[in-house]
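For reference, the structures are reproduced in the following blocks.
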Structure I
Amino acid sequence: MIELKNLTCSYEKNIILKDVNLKIASHISILGANGSGKSTLARAMCSLIDYDGEIVIDGVDLKSLSNKTRAKTISYVPPKLELYDSFITLSEFVLLGRFAYKKSFFDYSSEDKEIADKYIKLLGLEHLRDHTLLSLSSGEQQLSLMASALCMQSSIMIFDEPTANLDPYNSKIVATYIKNLKRTHQIILITHDLHLASFIGSDVAFIKDKNVTFYGDEFFSDKVLEELYGVSFNSLAVDYE
């Protein structure tokens, strides 16, 4: 269970989210217009940005967790890859996902390397393991981000706009992997893509006017969509099938 209690996020003096209260018991997709604060919420839930209020995971305040414990609890997959090492290979990058388990001043263990190999194979990236990340396509980079996050073996995974930079073919691949991960992880999907959220098939919350409203599974009705987005909708088709 994840609980947001009076969560407020600001950049300088600009309030992005104000007094958000939300209980997340299972998988959820969080939607909203561009600039509504979806990515801000995702980063706050991973303690990547400062915030006021509380984020409580299974009864424990997120701020009370050490960096390593937090990484083992909740992982964040950003919308695109940002690199500071242009020569890092895919296998080296994925192995970084085991950093929270690594003993200081020691190399990664054989178990760490086996786990990294497992997720490289799971996501179909084995033939690219020695390629530099910068040489990969956007779709391959996104799968690499997922593989690294999976190595953290956290129970909760946050995907922040995972298909925003992908073509339809790669969007379908990534969407299918995320949907399958619902079997083993609690998935929090941040997206503006209604088709993706519908395909994943989780409860839905919507960000508007600096707050978050929970809609559950009744979100995908023409009436609700028209009220929230201010445009006419026909029944939503799922493009990822």
Structure II
Amino acid sequence: MTITFETKVWEGDWEIMLKTDRIKTMINRCYHHFDEKILYVNNVKDYKKVESSIRPLIDEGILSKYIIVAEYVDEALRHFSLSPEKLGKGYYYSIAELVSIYLTQTKYLLHFSGDSIVSPWASRNWLNAGIAALEKNQQIKIFTLTWNYRYKEAKKDSQYCDRENVYGHNFSDQMYLIKTEDFKNPIYNEYHPESEVFPSYGGELFEKRVYSWMRQHNYLRAAYRHGSYLHRNYPKEAWKQKLSIALNSPNLFKQ
């Protein structure tokens, strides 16, 4: 079994991601060996400056490589029968994820947005549990940790549950574990009316298109009941305020 860890940076977060131990902590909390640890770079003003900040992470073995999203946009869109016009305003929210899926060569892909991280209290076996869920039931196409300790909310929104997970149709690009081959297919041109729950400012974004595909085929997402990931938008210039430790704190997400 082979698996890729990937995350991404853009102009609004690359400094806190690359000038703190954020990425190292993200990976360490997975408690797993990765065949690839990839950083996708998208929509930054000074690529040379960003690349110079990435190199120490590669030298230390924290990352295996980085990829400039813009270099693969045309290939990825053509592969998925998409275009900037089809994605509309969702293009900027979606293109890094689409390029990542297009380029991934391992059986599994684990994705985290830059502002999402595994809780320090999650079971250390969570990723193995996720792989097991995907292998056990072909109806399950996505695995995730529960978001921000909202276990009761996750159960309420689910179709059913067992000891390990709750199962439903929802999807978020904040965190997901997938079988790459399922998402390499041209699945992003389907529509389901309930996808209109996604905010209009995002256009026809990746999240909305995946959700529509899942609903059309009655596919499920498994959300783990024994661990959470934390998501919090970065305050402006958060790295300068030395907030990286605070952003990882579970106390920010008390229920």
Which entry (I, II) yields the derived value 12.4 for mean count of other Cβ atoms within 10 Å over residues 107-114: I
Test item: distance in nm of label points 7 Å out along Cα→Cβ at positions 83 and 147 calculated as 1.3, pick one of I, II: I
Origin of the derived value 0.96 (Cα Rg over 2.2 N^0.38 Å; candidates I, II): II
Among I, II, which structure scores highest (criterion: FRET efficiency 1/(1 + (r/R0)^6) of positions 3 and 115 (r between Cβ atoms, R0 = 25 Å, to 0.05)): II
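Readers should treat all values here as calculations from the given coordinates under stated rules, not as data from a laboratory. Everything quoted here is computed from the prediction, not taken from an experiment. Cβ atoms are built from the backbone, for glycine too; each structure is taken alone.
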